[in-house]
Structure 1
Amino acid sequence: MKSAGYPSIAQGTLAVGVVYLIVSLLVSMIGSGWIDKALPPIVVGPIIMVIGLSLAGSAANNATMVNNHYSLTSFCIAIATLLITIFFNMFMKGFLGLIPILLGIVSGYIITALAGVVDFAPVMAAPWFKMPAFQIPFLTYKMTWHVDAILSMAPIAFVTMTEHMGHIMVLNKLTHRNYFKDPGLNHTLAGDGTASIIASFVGGPPITSYGENIGVLAITRVHSVYMLAGAGLFAILFSFVGKLSAH
């Protein structure tokens with residue numbers, strides 16, 4: 001997969017999306033009782049915990065390592081950003097109390113800039129408008145099949161499905177609704193799978209539900225679908241701003 005580059009990743013992502021759609025079709029036809037038996041909450045919970053803990057190493061490296069070397073400055077900035085975010089979350093009221101993570105990111109960036117860690121040269125050189133680096137089969141690269149990527153990534157769909165259902169359980173608690181019934185697990189799985197398929201055709205990474213986003217919903221207590229759609233629209237628009245993607 002590494003030697004084949006993005007085309008192999010795209011095909012693996014496509015395979016994951018197809019598996020999601022197949023499972024969603026099965027749920028539509030025979031219900032979700034078999035999933036409940038195969039993946040009860042006592043199984044789903046630990047799997048989500050393991051997925052989260054497996055990312056702890058990446059978080060620690062990002063907070064402490066610069067160019068593969070330990071950086072005390074980077075560690076101090078990370079701790080300061082974390083403490084500032086916690087402060088905003090605990091003590092800010094009104095609108096500011098709804099955006100503690102955004103305030104933490106902005107504060108952390110300011111601290112990083114003052115510490116002289118940020119290199120503004122790429123940002124200054126980047127244009128304001130820049131097309132994202134789309135990776136479209138038959139257009140930007142030659143389409144050849146990578147069976148190894150498909151076979152290695154497709155089974156991962158069942159792992160992320162477990163995470164998906166765990167996140168739905170959390171959403172049920174947050175919003176006092178039952179998303180397993182309305183709109184239904186078949187629809188949420190189909191949405192997840194369709195997103196991955198679309199991503200595979202435009203150069204995006206595999207798509208799944210993210211606990212981080214659900215954490216934001218829990219912190220802000222804003223559960224509006226229109227707000228989520230607006231956030232997605234802004235993310236798409238920002239992808240065309242070259243200075244934001246410069247690094």
Structure 2
Amino acid sequence: MTGRAPIAVALDAPDLDTAATWAAQVAPHVSTLKVGLELYLRYGPDVVASVRGASGAQIFLDLKLSDIPATVAGAARSVARLRPDLLTVHALAGPAAIEAAVAALPAARVVAVTVLTSLSDRDLDLMGVAGPAADAARRLAAMAVGAGARGLVCSPHEVAAVRAEVGPDVMLITPGVRPAGQQSNDQARVATPEAALRAGADLLVIGRPITGAADPGAAAAALAGELRRAAGTR
């Protein structure tokens with residue numbers, strides 16, 4: 001593993017200045033900066049320019065679009081001028097919605113979210129979604145890739161099964177990643193960064209373990225170093 005670590009830092013900041021500061025601190029060490037729904041709704045498109053700066057990091061616009069195809073297409077077109085590298089759509093929105101996002105935003109990688117990492121098998125049962133989570137994620141992944149998605153979000157617990165289902169060319173992004181000893185917070189299905197990469201993940205979403213540190217830049221650098229050392233031992 002060389003260069004920046006395959007980490008998307010979740011910039012779930014309380015305000016725009018904090019998000020921009022975190023971005024500047026971590027960008028030398030990680031490949032991707034993730035802007036979530038809450039920050040985007042609070043500050044609008046300005047947030048993307050604020051966190052992008054001159055870092056050269058990828059921008060992951062994690063809006064998890066889920067609506068009828070025409071609305072998803074319109075939303076995707078509306079963010080095209082922001083030049084996101086990645087944009088999320090819920091796989092449960094269906095294949096037509098995914099196809100619409102892909103057609104509306106050809107310059108970006110449309111990423112389908114399979115099963116949220118906050119959901120347990122019992123949650124899926126209550127929602128009427130046939131589980132267990134690994135089976136649901138695998139089915140949704142196959143459908144989404146068939147509809148044109150070039151990336152998928154799945155928990156570290158499902159990443160191996162999803163990789164076997166969709167092959168090597170689809171980017172797999174795993175939230176629910178926590179360094180050993182860290183609290184899981186609101187995530188139900190978690191794993192360490194090293195375990196997620198071994199299972200086949202391409203990009204790890206990590207938020208509070210980095211942004212909650214006294215020095216987010218140092219935390220990102222330390223984690224990047226750990227991943228490089230782990231890669232070197234394989």
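Of the structures labelled 1, 2, one was used to calculate distance in nm of label points 7 Å out along Cα→Cβ at positions 72 and 208, giving 3.8. Name it.
Attributed to the structure labelled 1.
Ranked by mean count of other Cβ atoms within 10 Å over residues 96-103, which of 1, 2 sits at the highest value?
On the way: 1: 16.6; 2: 22.1.
Answer by largest value of mean count of other Cβ atoms within 10 Å over residues 96-103: 2.
Where does the value -21500 come from, among 1, 2, when helix-only ellipticity at 222 nm (-39500 (n - 2.57) for each DSSP H run of 4 or more, over all residues; to 500) is the thing being computed?
That value comes from structure 1.
Between structures 1, 2, where is FRET efficiency 1/(1 + (r/R0)^6) of positions 120 and 152 (r between Cβ atoms, R0 = 25 Å, to 0.05) highest? It would help to have the intermediate numbers written out before the result.
Values: 1: 0.05; 2: 0.80.
Largest calculated value belongs to 2.
Once Cα Rg over 2.2 N^0.38 Å, for residues 48-175 alone is calculated for all of 1, 2, which comes out largest? Could the numbers behind the result be given before it?
Details: 1: 1.47; 2: 1.04.
Answer by largest value of Cα Rg over 2.2 N^0.38 Å, for residues 48-175 alone: 1.
19 is what came out when relative contact order in percent (Cα under 8 Å, 6 or more apart) was calculated for one structure; which of 1, 2 is it? All intermediate terms of the calculation are to be shown ahead of the outcome.
Working: 1: 39; 2: 19.
The read-out comes from structure 2.
To test your reading of the models, identify which of 1, 2 gives -0.43, -1.15 for log10 I(q)/I(0) by the Debye sum over Cα atoms at q = 0.10, 0.16 Å⁻¹ when calculated. Spell out each step's value before the answer.
Details: 1: -0.64, -1.48; 2: -0.43, -1.15.
This value belongs to structure 2.
FYI, it's all coordinate maths here, none of it is from the lab. The structure displayed is predicted, hence computed values, not measured ones. Cβ atoms are built from the backbone, for glycine too; each structure is taken alone.
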